[in-house]
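Given below, in the form of structure tokens, are the structures.
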Structure 1
Amino acid sequence: MDSPFLHALAQARPDPGGGAAAAHAAALGMALLEKVVKLEQQRPEAQGHPGCLPEDLLTRVHRVAGALARLQEEDVRAYFLLTQARQHGDPGQLAAALEEAISCPLRIMQQAQEGLALISQGGARCKRHLLSDLLVACELLGAAFRGAHHLAGANLLLMSRSSRRTVWVEDLTHTLKAAEAVLQQVRGDLLERQSCP
């Protein structure tokens, strides 16, 4: 493994963990989308035709990728703070740490959903031979938001039953359903376009 992140992930230590891995998976998907956008922009027939792909698509891809990179680091910090809070046993510190340990995976889910919307835009106009890369990107983003949901749910179990816990359950459930719907739509559109003669 020559990737520093993968090397760190494989170590027998608590961090980086699943949340950082989910953000990393989503970032891989965004890197594939960036590749497709750049290839499309280099096509001779695309020169002088900004309508081939939305002009600001690459900027928005970079924005999501940057957010995912920050969330990968934030997840490590959130887990560290949660571990410390559990050791100290201070209820206020634990409550604050749990909020961040649930919020960070939720934000990963939201960024993955945003990434899927960007894949939809790229996939609507790119060359058909690039659609398979975008389908891989879709699967990576799907794995990312589902994995982040699992982690948020595990952290949620540490929270005492309260109105705050109920709000988190609703937010996570809503975000998961919305992301699943976007994934199904984008995947379906890409597959339909790929199968057209």
Structure 2
Amino acid sequence: MIALVAGQVAVRRPDHVVVETRSGIGYRLNVSAETLRHVPAAGEAVSLHAHLVVREDALTLYGFAAEEERDLFLLLLGVQSVGPKVAQGILSGGPPRDLIAALARGDAKRFQAAPGVGKRTAERIIVGLRDKVGAGSGGPQAGAGDGLRADDPRSLAREGLAELGYDPVEVEELLRDVAGDTPEALIAAALKASRR
């Protein structure tokens, strides 16, 4: 796994950079507009965190100015209907802390501003990632896949209610005062309370 690429900027384009390492190998890394702001001019030294996406027909390397941005990229890839290009488009909208703040606010429009993100996908992102990034605590709790509470009953209940067509704000209201040990129990209690 390629986790970091360091060397000299050989090419700097709007959607990618090529970094030539000391061994003389040039690595092309797709980058967000946010990361590109931190990449110096050609000929200057740079160090980028990296993630390799393996597909049947391609190996694509993505670069990130900050490890926090890479962690958010990996979390976004875990959301249904979000692929690498869409995730990169979302990250192009601003610094990772802005994205985390948008998750905390349930700001679906912030995500819909990215190419390829509609209302349903924006809501899935908010419901799926709000707890995982510790929205409100200032950053991701851990790297993607490091025990990020994907099996938490309340998180699963949020996803279930979103699939039923509730928006993130409604989901939070429905789950606010209900109790249950399983996602099913929480959803049932939330739906029961909504009928009152």
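Annotations
- Each of 1, 2 could give helix-only ellipticity at 222 nm (-39500 (n - 2.57) for each DSSP H run of 4 or more, over all residues; to 500), but the derived value -28500 comes from 1.
- Computing FRET efficiency 1/(1 + (r/R0)^6) of positions 14 and 174 (r between Cβ atoms, R0 = 30 Å, to 0.05) across structures 1, 2 gives 0.55 for structure 1.
- Label whose coordinates, when relative contact order in percent (Cα under 8 Å, 6 or more apart) is calculated, return 13 (choices 1, 2): 2
- Read-out distance in nm of label points 7 Å out along Cα→Cβ at positions 54 and 118, computed value 3.3, structure in 1, 2: 2
Laboratory data are not the source of any read-out in this text; all were calculated from the coordinates shown. All values reported here derive from a predicted model rather than from experimental measurement. Cβ atoms are built from the backbone, for glycine too; each structure is taken alone.
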